Structure 1
């Protein structure tokens, strides 16, 4: 029953988001619904199970803090941007925008798997790995928070209208917010790992899917292409792109 409710609520939330996006030709709720879906999945499952043990409360707190921070940031950002250029052509055609929302819904299911598995178990202890996992999550959460804040301030300063972000943590990484995102979900999966058994190890697909999306599909490739088009004529950007690591310091 928990699984049916979990999948059903997330599907309904994203389906309503699709209708809003298409009928209103608006992107204002797209990223917010993505973030809130995880909040719904974790808090909803916890409430249904009525098991408020420390281990489960810690996991739900990690997911909730991630969800609330990201959702608030993206909602404020789209308020200033008015629209998301990624969807300018897509949202006009129902099949195209529906394909995006379907991918988003499937991604939510995949990424949330270890959380839901964990919350459906009886947890009576916190092994040492749990504290390491919380530490990794915390580093990721703070890195993502700081980099998003620095980028938002930079973008909303008229003096930087035609410049790329190369201040703060962006001075050392081209995509620090993505590294933070990956660390958050690696930390969450590691937190659940001691309790996995059999086919449940398949939940490793959660952090792997985040990495695949950000490194190979919708994250870095699109931003690198967009930045090259916008700033490729600037010697400063060419030097930055050549010398500054994309995701992992001193490696790549």
Structure 2
């Protein structure tokens, strides 16, 4: 069973500036009456995650103060980049804190439905890197995954209309997968790692649920206030053992 998760929460959230106070990192943006990170972490704890490593940069102190050493019943660790490392560099740095042989990696501004037992079974069966995909009716905003059966063999550029599976920015990776990149080196997980890696070998597709919301996009941030309201009950269940 996958028990460990890295949450990438180091971005500045420039698209939400003017919506959020200047001292509020994007991961702590209020959604349905709670910080988004509370909704995300309560859902992870409920699914079975037991340890979370937060990859932080911008306003890291606010997240560290919020999550403490335990959060929503889960053990926490915080890794702070000295300078912006991009999605790949931030994940590479956080993976040094992992204890298991595989880790679930998520963006700290995105909510996605995850069946953790099924995802863990997918990892056990193949031991291959996994990309979580979400089927949407119009993939033009995101680009789409190129599939061969249940394998991901490539990714298209944005702008092609029509239904398809998109990369939800969520993965299960062996914790040594990015070791060829030096720690502290900035790189894009998508452009500098995934694109060439998929040319060399396929990754597994895991079909996630229909719920996919990126609160870093103003339209989705507004949508999240309604679609994620039910998760407030999960926060209330977990908050007695929260570190915040």
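All of the numbers you see were taken from the coordinates with simple rules; none came from a lab. All values reported here derive from a predicted model rather than from experimental measurement. Cβ atoms are built from the backbone, for glycine too; each structure is taken alone.
If you rank structures 1, 2 by relative contact order in percent (Cα under 8 Å, 6 or more apart), which sits at the top with the largest value?
The structure with the largest value is 2.
Sorting 1, 2 by FRET efficiency 1/(1 + (r/R0)^6) of positions 28 and 180 (r between Cβ atoms, R0 = 35 Å, to 0.05) from high to low puts 1 first, with the largest value. With semi-axes √(5λ) of the Cα gyration tensor in Å, for residues 68-155 alone coming out at 26, 18, 14, pick the structure among 1, 2 it was computed from. Considering all the candidates, the number was obtained from 2.
Which one of 1, 2 has helix-only ellipticity at 222 nm (-39500 (n - 2.57) for each DSSP H run of 4 or more, over all residues; to 500), as calculated from the coordinates, equal to -23000? For helix-only ellipticity at 222 nm (-39500 (n - 2.57) for each DSSP H run of 4 or more, over all residues; to 500), the value -23000 is produced by structure 1.
Taking mean projected area of the Cα convex hull in nm² as the criterion, the highest value among 1, 2 goes to 1.
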